[in-house]
Structure I
Amino acid sequence: MQTTFFARRPLALGAHLLCLSLATLPLISAAQQSAASPAVLPAEATSAGTSKLERVITTGNPLRSADLAQPADVLSGDALILRRGATLGETLDGLPGVGASYFGPNSNRPTIRGLDGDRVRMLSNSGSSVDASSLSFDHAVPLDPLLVEKVEVLRGAAALLYGGNAVGGVVNTLDNRIPRKALGSFGGAAELRLGGASGERNAALLLEGGTGEGRDGLAWHADLSGRRAGDQLTPRFSSVDGSSRHVRNSASDSHGGALGASYVFANGFAGLSLDDYRSEYGVTVEPDIKIKMQRQRLAAAGEWRAGEDKSALLQRLGWQLSRSDYEHKEIEGTGEVGTVFKSRGNDLRLEAEHRAFGPVRGVLGLQWEKSDFSALGEEALVPSSRTQNSAVFLLEQYEAGPLSLSAGARAEAVRVDSDGDAADAAEPKFGAASRREFKPRSFSLSGSYALNSVAPGLSLNLNLNSSERAPMFYELHAKGVHVASGAFERGDANLGLEKARGLDLGLQWKTAGQLLRLNVYQTRFSSYIALDATGETHAEPGAEALPVYAFKSVPALLKGFELEGRWTLPAQWLPGALLNLSAQLDGVRGENRATGEALPRLAPLRATFGLDAQQGAWSGRLEWRLAARQDRVPVLDKPTAGYGIVKLSLARQFMLGSSDALWYLKLDNLTNKLAYSAASVATIRDLSPLAGRSLHTGVQVRF
């Protein structure tokens, strides 16, 4: 009974927990002052599966503040190694408020607080990453998690710095392909992973070098990776082909590499990188459709700092420039290419930080992006189009004692040009060429206050934001059968700006050995652009009827909460051991304010309980992930059953010659529980359960 109540009232639960936390914190703090302090904070632990939280993050933080008003998580080091999945979405799924738009094991894009697609901004080394992953759920993010050194996740609107398509949050992957600091003469890492529910074989090699740490000169980076996997094994389930124990057509083969170099000097750096990623994978909704995808990206980045001269008006100037060429082909069972998607994009970003005027610091930024998109072939569902976005933003920050305040604004100019139907089109469907222009505006006000007078280590955060997002070209002009997703998709050329107003309230208590963090949030959309089933069907001549999905603008409300805690436990019975207990709970509810109907593809109430142990070179983690039944769904969708999945990991650090090494073993879904993702689009959900019981093992060597 409680599960149902909390699943339907996550914000109410968060508010009750907030009051309870405030009431009990002084008592807990007093008890802690009389207890012995543990050796390591849980937030700093690097044991299996634990999120290693860095003190200062770079994403959404151009002024490098130690404390952010916006909730954020960082994964790096051993914690990232042990959490890595086959995709970025799988890697991040399960962090507070973070899920994945599960379209089989190969196409998992991160979702944040119930928002997906173009509302979650994907960055590569803090720069734009041009691909087609937001266009459709079957389009994979062109990235191998094995090469990522750190992932930063911002939860909640970050439109001020990154545009309206960051209203849900930001995911930034960092890989040091353009070195920003001087490197030693030579070093690197090699990693090999085997096993998993897909029989994965994954390997990566990273090499780096330079003129020496602390010295001006050249620094370089090179990396290679490859991954091959078969069809994913699952518990037995009923599919269109009858009873099955594997997800059909889910095998994949991918490889990639990169070269980068920079000149590093005392007050900055300047560098270039070139990367190439290619992947071929099956699309679960059809037994014989494959996607062959490739992306090349040339990037340049640099930074100049004034150093010790604090009187200079310009304290820091940073720049980023990139060009991406993306292509993917949807290949039918006969070997013929049905549709070819191509996207070429350029982006430029400048940030100028001015000197402090008393307690006030600030940064002025410019951003420009342009992309050319085309979908070629008889089954193309969008016309060729060009999108250009120009923006200017300003962020100012005031810090005085326990109080920190930030305020900013962003102005954009967006232009979307559609070529419409070709002059010789046999079956015109997109209409004439057209142009739409939009002028989104975003504003943000946030603050953080240390409440040490109430309880040591207690702080309160508040974030108010207003954001606007221009509709994407596919939301405006889609019209056609999307074979890979098994649906007929239809856009609306008359869509206007998507407008949202948000509130985020956070409470954090952190002392030696304990961490408690609670966030409650609400985002109110006056015009939320939703892709939802219409109840109609569409049938091409000689083909079966497909469900029609349409982009439409509706008034919407999203609200939810995230609660997490970590505690260091006494372990006198095991000398030298460190035990950490962790727990988290999150929920989101979204509805069409006009009809009361639920928004599609929202994650249910989720809970995770974990126990980490570390003794000497050994570490391990036992984890239990729970998801409630999701029965608050649109009228044309159906409920998704809840589930509980048990995970176990074990790791050992050792020396291989003179090199540091880490061996690890991961057991996933120990009870072989049949589970489905409520965040999956309805056409794929029943065809692709989550992975069954599996064993993963790997080793990483750093030299």
Structure II
Amino acid sequence: MGRINLSEWAIHHRPLMLFFMIFVALAGLRAYFALGQDEDPPFTIKAMVVQAYLPGADVQETRRQLTDRLERKLQETPCLDYLKSYTKPGQCTIYVYLQDSTPKSEVPDVWYQVRKKVGDMRSSLPEETVGPFFNDEFGDTYGIIYGFTAEGFTHRELRDYVENIRTEILRVKSVGKVEMLGLQEEKLYVECSPRILAKFGVSQQDVMDAVKRQNALMPGGTMQTARERILVESTGRILTAEELAGVTIYAAGGKKIRLGDIAQVYRGYADPPSPLFRVNGRDAIGLAVNMEKGGNILQLQRELEALMARLVAELPAGIEAHLVANQPEVVRDAVSEFTEALFEAVAIVLGISFLSLGMRAGTVVAFSIPFVLAFVFLGMQFFGIDLQRVSLGALIISLGLLVDDAMITVESMVSRLEHGWSKESAATYAYTNTAFPMLTGTLVTIIGFIPIGMSRSMAGEYCFSLFAVVAMALVVSWFVAVLFAPAIGMRVLSDRMQAAHKGPGRAARAFRGMLLWCMRHSRTTVVAAILCFALSVKAFTWLPQQFFPHSTRPEVLVDLTLAQNASIFDADRVSKRVDAILAQDRDVDHWSSYVGQGAIRFYLPLDQQLANDFFAQTVVVTKGSKERERVIARLNERLGREFPEAVCRVSTLELGPPVGWPVQYRLSGPDADTVRREGEAVARVLAACPGVRKVNTNWGETGRRIGIRVRQDEA
């Protein structure tokens, strides 16, 4: 293979090769323990949500003033795939989806362009518009979630304790963000009787103006002395119900009246409430912890466990902390399972090597495996590839291939030694006669994985480490075979290998006879090969096809979608009925309920649902895989029978990019009534298909509204 013989160079520089071997082994071992560990490979969620509000507008006005204008501008987005919008009275929500082929490096710039374009046209929106607001942080995963329940404490008191814990968690080095779940905002309410206001000659506007004046935030200025500058601060801002009740109202004739004397003033929670959060059927406040980029989630778990043990011990009796989601435990189990399979594969390959090549030759092959793995771990660390489902699977796939080159090199050396050659001549011969064919075979195998590595899609991004790890392992295995294996062989192999063999064995003679028969009957052999290939292609069509299987995690998702006009109170009522079912199921370990929105992204491929009053989602953690299937079967049966008012979906977690409903059709058109009618027709056709269990549309039923026509001349 050219003038340079790498094997000859290696055996002439054995001290240097020994140094490289020790260095690579130690560096690879260090890299292995430094690699991040995760359940799934990261991928970019190529979607953004744009929201804007127009208080007081009906659906038609909101669509005309906000949705249509924003959509026209968003259609200029580079790499745009499609837009999906939801319009409700006074609120519009627009999803911006980019093409799957958009490179992940360009996605942040696209989102910057979206913000810039929408910001430039902000002046063309109605003056009363609130927003627009942008959310492109869909990829943030909150793998650790704590739920806090309390007995004998108000929501406000529990919130104070949880906020203190959040502050402590944010000080942990590996923590990126901490979100609070289920918070209910407090407000000060003023309830006035029109009759009493009229009695004192006070209008509602007078009350509002008085409160605004009292609560205005005005600068107090500064005082300059000969030595220092003193800041002047004024008091009087309204913080409590008592302070609000003490606001002075000027009645007719200039009479001063306390607001509390003519109105009922009290503190209460927002009505309707913000999205609700429950743990095991009990109202709760949640803390969702996101790890900073590049952190080690197992190290984060150890730090949080120590911190939470101290903080929970300081909580008063009646407040309990529940670990709702524990991704580090799942990651540890998943990586441990794959690592165990990896080392089992190593043991199998080594066993076959010793049996087929003998003890000495098998030892040379055995030494090559850890060196290849050490190089691969170094490459993974350099390219930022963590130990996760796909990369570990790629290592297992590579094991059967990465020893091929070393086996060929060692077998070639043994063959020459059996003919009486010296070990140096045998090593150089192995390179001269096998290096180029080995390299060609290595490159051809790598080419087979290129479609996965070069795929410009979320699926390709998810599976990229499969291509990268296999390619690194195969290329490195070739260099190990031509550099390390000859150097090791010079030390391990015997000078007189011919004494160990007295001719071909029974298996070799049988193989040689079959090979000669095939060569003499070449036409028959070719026809048989073609028939076998045709049969394999036909048999392939009989296999079930699923690119990304379901996750083996024990979680079950229960989605409840009510009518579009359903209130959050109705969604809460239906969700509590599901809680009652789960409380009686012995196969359920624990569960958490999200009312008015979907679960926070505790799992990267989760098909996350945004806030809607008519939606509720329950995350059920079962006690195992078998228990999970039993829970799914029971929930499907009971929800289908007892919850006719909701579209219920029970599903496991997915692998790969989020999908949601397995089969989805999107209809669009200029007329809403026509689109609704045609969508219902498509739904009927799909419902009649064999194997279809449930069909629904995301428009749902039309809601009712009350219109008040004001007689301006009498108002």
> Quick one: Rg/Rh (Cα atoms, Kirkwood Rh) came out at 1.09 when computed from one of I, II, so which one is it?
Replying inline: II
>> On distance in nm of label points 7 Å out along Cα→Cβ at positions 246 and 518, which of the structures labelled I, II is highest?
In response: II
> If relative contact order in percent (Cα under 8 Å, 6 or more apart) is computed to be 16, which of I, II is the source?
Replying inline: II
>> By the measure distance in nm of label points 7 Å out along Cα→Cβ at positions 302 and 622, tell me the structure among I, II with the highest figure.
In response: I
> Here distance in nm of label points 7 Å out along Cα→Cβ at positions 134 and 510 was calculated and came to 3.0; which of the structures I, II was it taken from?
Replying inline: I
> Looking at structures I, II, which one was distance in nm of label points 7 Å out along Cα→Cβ at positions 254 and 670 calculated from, given that it came out as 2.9?
Replying inline: I
>> Given a value of -15500 for helix-only ellipticity at 222 nm (-39500 (n - 2.57) for each DSSP H run of 4 or more, over all residues; to 500), calculated from one of I, II, which structure does it belong to?
In response: II
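Taken together, the values in this text are just the output of simple stated rules run on the coordinates, not laboratory data. Since this is a predicted model, take the numbers as computed values, not measurements. Cβ atoms are built from the backbone, for glycine too; each structure is taken alone.
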